[in-house]
Structures are given as structure tokens and as C-alpha cells.
Structure I
Amino acid sequence: MINNYFHKGNLNFRDKFLSLDFALIILVLLLGIISFFAMYSTARGNFDYYTKNHIYRFCIFFAVFISISFINIQLWHKSAYFFYVIVLLLLVGVILFGVTASGSTRWISLFVINLQPSELMKIGIILFLAKYYNTIPSRDVNRIKFLFQPFFALAIPFALVIIQPDLGTAILIMVSGLSVVWLAGLKIKYFLYSFFLHSLLWLL
């Protein structure tokens with residue numbers, strides 16, 4: 001079944017266009033339009049720098065969002081680990097030579113724009129875990145030896161983002177990863193154990 005799923009990635013442009021999730025695209029556009037009016041209203045009805053910058057960024061990244069939808073899914077599958085490692089190195093780079101603003105160091109200067117690697121990690125952790133669980137039999141998901149790699153794959157970026165500090169993004173990365181782990185079939189008892197362990201560590 002998995003092979004058939006990946007085979008569906010070999011579609012022509014027309015088939016890929018028709019297979020797009022148009023409901024999702026419309027929702028993203030609606031959110032974008034609402035955000036335009038929100039920025040416009042905060043600027044008291046003026047198209048100032050922040051409003052224009054917001055519109056430009058949305059248009060650019062919406063185009064990127066659509067373009068990425070046409071990339072063969074096999075490419076994402078093959079490059080999942082590589083993408084994760086690159087983003088992890090960028091997170092380390094933030095600590096070493098990141099840009100500091102408002103008391104937080106979350107960005108790397110690319111001269112043209114400031115890149116926030118923690119946002120890319122939200123995608124990277126999903127790709128990493130999806131490929132990992134695709135490589136092991138479903139019956140082995142709850143075996144102890146197969147829990148270490150997902151644990152460290154989640155814990156390391158979580159810790160690196162906490163250091164910045166950026167608790168909100170760190171939690172989102174953790175939730176994204178745990179969602180994949182849960183969908184892969186991990187038993188609820190492991191989530192409960194982790195919850196009590198983390199609660200105990202926070203209290204200490």
C-alpha cells in the first residue's frame with residue numbers, strides 16, 4: 001500500500017493540479033485576507049511599511065506553498081533525514097552566531113532575510129518521524145529499542161529552541177512530533193509516562 005501511495009507521486013501537471021486540496025488553499029487565502037485587514041486596521045487605514053511587508057511576504061510564501069505541492073512526494077521521503085539534519089545544524093548556528101532581537105536569539109541572517117530555523121523544524125520533525133516509522137514494521141512501534149531515536153529526534157530540537165528562548169515554538173515542535181508518533185501507533189501509556197516524568201522534572 002505504501003508503494004502504491006508513493007507511486008501516486010508520479011503524476012503529470014494536470015493530475016497534480018486537480019489533486020490539490022482546494023479547501024485547504026481557500027482557508028489559507030481567507031486567513032491571509034483577514035491578516036491583511038488586521039494589519040491595515042492597526043496602521044489606522046494606512047499602507048505603511050509593516051502592512052506592505054506582510055502582503056509581500058504572504059504572496060511570496062503562498063506561491064512557495066503552491067509550488068512545493070507539485071514536488072514529487074518521493075523526494076520528500078528520500079530527503080527527510082537530510083532536511084532534518086540541516087535544520088538541526090541551523091538551530092545550532094542560531095546559538096553560535098544568531099541575530100538577537102527583543103531579548104531572543106532566534107534568527108540567522110541571510111543578508112536578504114533573517115531565517116528562523118525553528119519554523120523549518122516544525123516540518124523537519126514531521127518528515128523525519130514519518131520516514132522513520134515507514135522504515136520499521138508497525139508491530140515494532142511500541143518496542144523499547146525503537147523509542148530512543150524518536151525521543152532524541154524530538155528532545156534535541158526542543159532543547160535548542162527553548163534555549164533561544166522560544167517556548168511557544170518549542171511546544172509546537174513537540175506537539176507536531178508527538179502527533180506523528182501517536183498516529184504511528186504508540187500506546188497511550190508511553191505518553192502518560194512521559195507526561196509524569198516531565199512534570200516531575202519541572203517540579204524539581
Structure II
Amino acid sequence: MSLVLFDALFGSKARARLIRFFLLNPGAEFKANEVSEKTLISKRETSRELSRLLKMKMIILRTRKGRRHFIVNESFPFYTELKSLVSKLNIHAQSQVFRKLKIVGEVKLILISGLFLNYPKSKVDMILVVNNVNRAKLRHAIAHLEAEVGKEIRFVLMNSEELHYRLNMLDRFFIEFLEAPYEEATNKIPELKRFIAGLKK
């Protein structure tokens with residue numbers, strides 16, 4: 001299922017984003033401003049959608065030291081079904097959510113797995129090979145990606161020199177990543193194709 005279809009099912013991009021966020025972070029408590037910051041939804045809209053989710057009893061309100069915290073209600077009647085639905089989200093490399101990543105520097109390679117392909121066994125969700133990376137733009141892009149998918153993204157960042165070193169050393173982490181399900185969002189490294197072909201022999 002795509003993010004666009006998931007958003008359409010709930011009639012509101014903001015509501016769908018909050019539902020994903022809480023379902024993918026069970027057991028964690030968040031203040032309203034934290035929810036707003038992590039989902040990149042305005043405070044006003046976050047407050048409105050939190051109120052709706054509270055009325056539905058999909059989330060629970062807890063007060064600690066006079067501060068309101070929100071947590072997903074794992075006893076919600078459709079919790080298991082919604083969790084299963086969210087787990088089936090498959091955010092392919094062709095998705096528009098990766099567009100911002102392509103302007104963080106000289107992007108040579110973006111490989112995705114894990115959270116993006118519904119493959120929980122992967123150690124990371126993304127491998128980025130970027131030369132002359134702009135750290136501010138990278139933080140901004142990752143924040144937008146995390147807001148879209150609803151969960152913190154585990155990624156490895158390196159430059160072309162480090163990538164070539166890893167390939168030459170037959171780095172175990174990199175080989176394990178390539179042997180598992182993954183997709184290319186960007187690949188401007190021709191020798192990687194030869195390396196992958198060698199692994200399949």
C-alpha cells in the first residue's frame with residue numbers, strides 16, 4: 001500500500017500521519033508539541049487531530065508533572081488491524097518522499113530497505129553516498145522523511161571514497177545489505193552494478 005492511498009483512506013493527510021506516528025511508536029509518550037515537531041504538522045492542526053483521536057479512544061491522555069502526554073491505546077478495538085495495515089506500507093524508491101534527499105549534496109547513491117520496504121530484519125533503512133554533503137539540508141530532508149513515514153530512520157552516510165574502500169574490503173555490513181531486499185532511489189556508481197553482479201555468481 002502506498003502513502004497516498006493510506007492518506008486517502010483516512011480523509012486527511014494530517015490524521016493519517018498522526019495515526020502512522022502513534023502506531024509505529026507503541027509505548028512511547030509524546031507531548032503535543034513533540035508530536036507537531038516530529039510529524040511536521042502545525043500545532044493547531046495537531047491539537048485538532050489529537051482531540052479527534054482521543055474521542056475515538058485510539059490514543060490515551062496521561063498527565064505527568066502537570067504536562068499532557070499522548071500514547072497509542074493498544075487496547076483500541078482496531079489496533080491490531082491498523083498496525084498490520086501500517087506495517088504493509090511499502091515506500092518505494094520512486095516515491096516523492098525521496099525528492100528532498102537528492103539536493104543535499106553530490107548524491108551518488110541512495111539505497112533503501114528496512115522500514116521503507118517493510119523488511120524489519122534490515123539493520124538500516126537507508127544507505128546514502130553523498131560527496132560534499134550539506135548537513136543542514138540533510139537534517140531537513142531526513143526530518144521530512146521521518147514525518148512522512150512516522151518513525152525514526154536508521155541510515156548510514158558515507159562519501160564515494162568510503163564506499164569504494166568498503167567495496168574493496170568486501171565489507172560484511174554492505175554485503176549483507178545488498179543480499180537482502182533493497183531498492184535504488186539513485187545510483188550513479190557504475191562499479192556497484194558490477195559488484196552486485198559478482199555477488200550473485
Structure III
Amino acid sequence: MCTAAIIAGGVARRFDGRAKGALAFGATSIVERQIAVLREITKTLLIVANDAAPYAGLGVPVINDEISGAGPIGGIYTALVHATADPVVVLACDMPFIHAAFLRHLVSVDQSADVTIPRTANGYEPMCACYSRRCAPHLRRQIDEGVFKIQELLPHVQRYEIGPDEISDYDPDGLLFYNVNTPDDYARALKCMDSDPSTSSYLDATRKYSGNR
């Protein structure tokens with residue numbers, strides 16, 4: 001059993017203060033899609049957010065940041081502090097195309113690692129990664145020292161990198177780590193979903209890819 005944490009952060013200024021996770025996506029919202037996916041791998045979920053209101057009524061505890069103003073690394077630290085089981089799957093709230101097949105692989109591929117992290121051609125994906133609660137003191141030290149780049153943790157822990165070839169089995173359309181940072185990103189994500197019916201079932205890709213493993 002693992003813990004899953006959605007890192008929802010604070011105000012999304014580019015969206016006029018609307019919470020990115022609460023943005024509509026098809027018949028539901030991005031965060032509701034994520035919750036449905038995460039519940040396929042664990043029953044223990046939490047949301048880290050400074051404003052609980054957008055996530056009320058979802059049946060998932062909402063936890064405030066332990067350290068104000070620390071950004072994503074503070075969200076991960078908060079998730080590790082409040083997690084009740086290892087490993088801890090961390091997921092940014094603005095990634096609508098993540099699916100359970102990949103997350104199962106993320107959790108199971110190397111259970112001895114402190115961090116299991118995807119690495120694409122564009123670099124690491126620390127906001128869709130798996131962390132041991134053993135990382136919490138390292139993250140706290142980084143925050144106290146003003147080092148907010150999550151990747152700075154990696155040299156200090158045992159890590160497993162899921163490289164591009166390994167990722168490709170789960171990401172044929174290149175959407176797996178797509179995140180909605182701006183209104184243009186959001187419009188493109190909606191267009192991808194509307195123009196390609198297969199993306200509507202992207203979250204159900206377990207059936208498509210689990211037979212390959």
C-alpha cells in the first residue's frame with residue numbers, strides 16, 4: 001500500500017485565481033480525474049493545498065503546507081510529513097493525462113529507492129514521482145537553506161530513473177506529463193481531448209498497456 005498526494009499549491013494567477021486542479025475537463029475536473037486514477041493504486045489519498053475550498057466534497061483530506069511560501073518542494077515535504085505509508089506518489093494537480101498503468105509501474109519498479117523519478121528528453125519530472133518518507137529531512141534541510149529546486153535532492157538519495165525508452169511504453173502520444181500552466185496550455189489540452197477520442201480513455205490506459213508488462 002502506498003500514499004498518493006496531489007500537490008495543488010496556492011492561487012493560479014494566470015487563471016484569475018481559479019484553482020488549476022478544479023478546471024473543467026470533459027464531464028469532470030482535472031483533479032477529479034486524478035483522484036479516480038490514484039484510487040486505482042491506493043485508498044490513501046491526500047491533497048496539499050493552501051485553499052481547501054476548491055477541493056471540498058471530493059472525499060479526500062486537504063492539508064495545508066507545513067512551510068508557507070516554499071512552492072512545490074514545500075508541497076512534497078508536506079505530503080511526506082502527512083503520509084501514512086511508503087512510497088508516496090506525488091502528482092501535480094495540473095496533469096490531466098496521467099493514468100494508472102504508469103503510476104503502478106512508478107510505484108513498483110524499484111521499491112528500495114528513496115526516489116523513483118521519470119526522466120524525459122526534457123529532463124526530470126519531480127511532480128510525477130515516487131518518494132520515500134525518508135526524504136523528508138533532506139527536503140526540510142533544502143528548504144531551510146533556501147534551495148527550492150527539487151532535483152537538488154537527487155544526489156543525496158538512492159534513486160531510480162525511469163528513462164525515455166521505459167516511459168514510451170506508457171506514453172505513445174506524448175501527453176503523459178503534459179501540464180496546464182497557462183490558459184493556452186488548458187485550451188490545447190481540451191483540444192487534444194476533443195479532437196482525439198483516444199485521449200478520453202487515456203486515464204484508462206491500464207487495459208491498453210498492462211498486458212505489455
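All of the numbers you see were taken from the coordinates with simple rules; none came from a lab. Values in this document were obtained by computation on a predicted structure and should not be read as measured data.
As an exercise: P(r) over Cα pairs in 5 Å bins from 0, in percent, for residues 63-134 alone, calculated from one structure in I, II, III, equals 3, 13, 15, 15, 13, 12, 11, 10, 6, 1. Which structure is it? Display every interim value, and only then the final one.
On the way: I: 3, 16, 20, 21, 18, 13, 7, 2, 0; II: 3, 13, 15, 15, 13, 12, 11, 10, 6, 1; III: 3, 16, 25, 27, 19, 8, 2.
So the calculation was done on II.
Comparing Kirkwood radius over Cα pairs in Å across I, II, III, which structure shows the greatest value?
Working: I: 19.7; II: 18.4; III: 17.2.
Answer by largest value of Kirkwood radius over Cα pairs in Å: I.
Suppose helix-only ellipticity at 222 nm (-39500 (n - 2.57) for each DSSP H run of 4 or more, over all residues; to 500) works out to -23500; of I, II, III, which structure was it derived from?
Working: I: -23500; II: -13000; III: -8000.
Value -23500 for helix-only ellipticity at 222 nm (-39500 (n - 2.57) for each DSSP H run of 4 or more, over all residues; to 500) corresponds to I out of I, II, III.
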